[in-house]
Structure I
């Protein structure tokens, strides 16, 4: 939940303060955050800046500081949509660079936590309240222990897993599960795979189960029906499919939900999961379609393991800022454990 920080109680005012940041290629989201002594996290009102409007991360930080009156906490946690290894972090969709070793001095902070953006989503899953989830399939309650697979369709396909043990210890692991080979389960998906294989030497799961994947799905459905189509980008197809203004785009959205169900089930099997959480901006956008689609039946359609899959809770995280929440949670794990 986001609240104005000046409305917090005196007890909360004694908590650790930091700046939480969710840093992507297109947007940089900032919020003040407080971590209570019991680990509870409260976010202030988020501020979203377009990366194209700022020459560097430093200038975006300075803009946020000015919006907050100039004084910021001496700690920062940043969820970054880029590989974290190496001396320099570079972004795909903007010219910014971050040098982790110099970050504290450049920002004037004493504590810095950097976390992969989808690992941050995993942290958010562990800290979100029960009402920050929408139920998609299986039993209602998430388990108190065991592995939870986190699957997030967006520009790509983010995959992570989180684990809680009987002693209350928590672990978050980001993965590259979105780059597993795609496995079709019917003739239409065979055709989608063949279509993509004509353009790519190897077809990974995220070629289909991601925002841009709807373009290939739509093209194959049109070819199967002998329709001539006007090429459209993925944003236009999602808009047409979710608004119901194009019947073929609607069918492509349904096919996407089926594929997401299959992939989420595969990942749960591979990771030994006791539950699954769907995340990502696209996941939230298609919430109603997921509920009315064949997602759940595809998730459980794992042959001899169908009964086990049916007993697995599947949720959609609906927290409005999981990246910011997860960045703050990663900071708490690193500095308050």
Structure II
């Protein structure tokens, strides 16, 4: 018995056929474009956006008294980020300043003492010359009376008086010389002490500069224009020197992509090649980039425990070579890409054909 199809069955069959045909055509077109993409591009989805993300480090310890930013906030170079209690550092600076003032006062006293002692030494020098002249005169008188005594023209008593006076003048002369030498030695002692005080002043000035640095370290500022990331410190917390307080993303440097290509894909890649970048976050937007460097070794070679095929069973695994790609374009467009985003990178094979 011959089976009859209704109009509805025929319509359903026709529609199903058309849908199947369209699906086949769509799959064929998709396959052609996919194969064409693999033919003209070296591509990888093992790629991420990179940028300089640096920790904000404290160079002074103490209690945090204020936090001047919020996470994800844009900051300018020099903007205050944290304030640390600086009272202890200020007291140390003031103590050093007082010690420096004392040393400088001591230096002025020593300078004055040198000047006074120099004048005293000059006075003793004049006295030495005066006593020397008296001694010389008395020596002549004594010798003259000795001749007169020999000629019996003078008494022995007078000669003895002249001898006593000569001895007194000689002692005065020697005493003046000793006083002059002592005054010169005293000047030299003061000069040595002045050198010690000058060295102490140099040390205190250096120490004061260090204390001023410590005070300045209690105000932590942004090192460059950027965007603040996660912060780990709140007001009232105690921090140590070298402790990371927050993270900042540098806006003054380029963004780049680290694309890990298979070792079989990098044969014809060169510095300066242009690439196409598609971010998972913006599948309908195309970014441009330029290869700026290829790693000198595979990624596994830089790992903590690089593989050593001579120590066990060898299994060949295709290695990945990191390729660094600078993202080109306007800053407003580049800023759409955030650090750590996954991207797909396409490098045209045709750049090196022929």
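Quick note: the coordinates plus some simple rules give every number you see, no bench work behind them. Fair warning: this is a prediction, and the values are worked out from it, not measured in the lab. Cβ atoms are built from the backbone, for glycine too; each structure is taken alone.
Comparing distance in nm of label points 7 Å out along Cα→Cβ at positions 179 and 203 across structures I, II, the highest figure is found for II.
Comparing relative contact order in percent (Cα under 8 Å, 6 or more apart) across structures I, II, the highest figure is found for II.
Work out the source of -11000 here, i.e. which of I, II gives that when helix-only ellipticity at 222 nm (-39500 (n - 2.57) for each DSSP H run of 4 or more, over all residues; to 500) is computed. Structure I accounts for this read-out. Quick one: distance in nm of label points 7 Å out along Cα→Cβ at positions 91 and 171 came out at 6.3 when computed from one of I, II, so which one is it? Clearly, the read-out refers to II.
Here percent of Cα pairs over 28 Å apart was derived from just one of the structures I, II, and that gives 74; the source is II.
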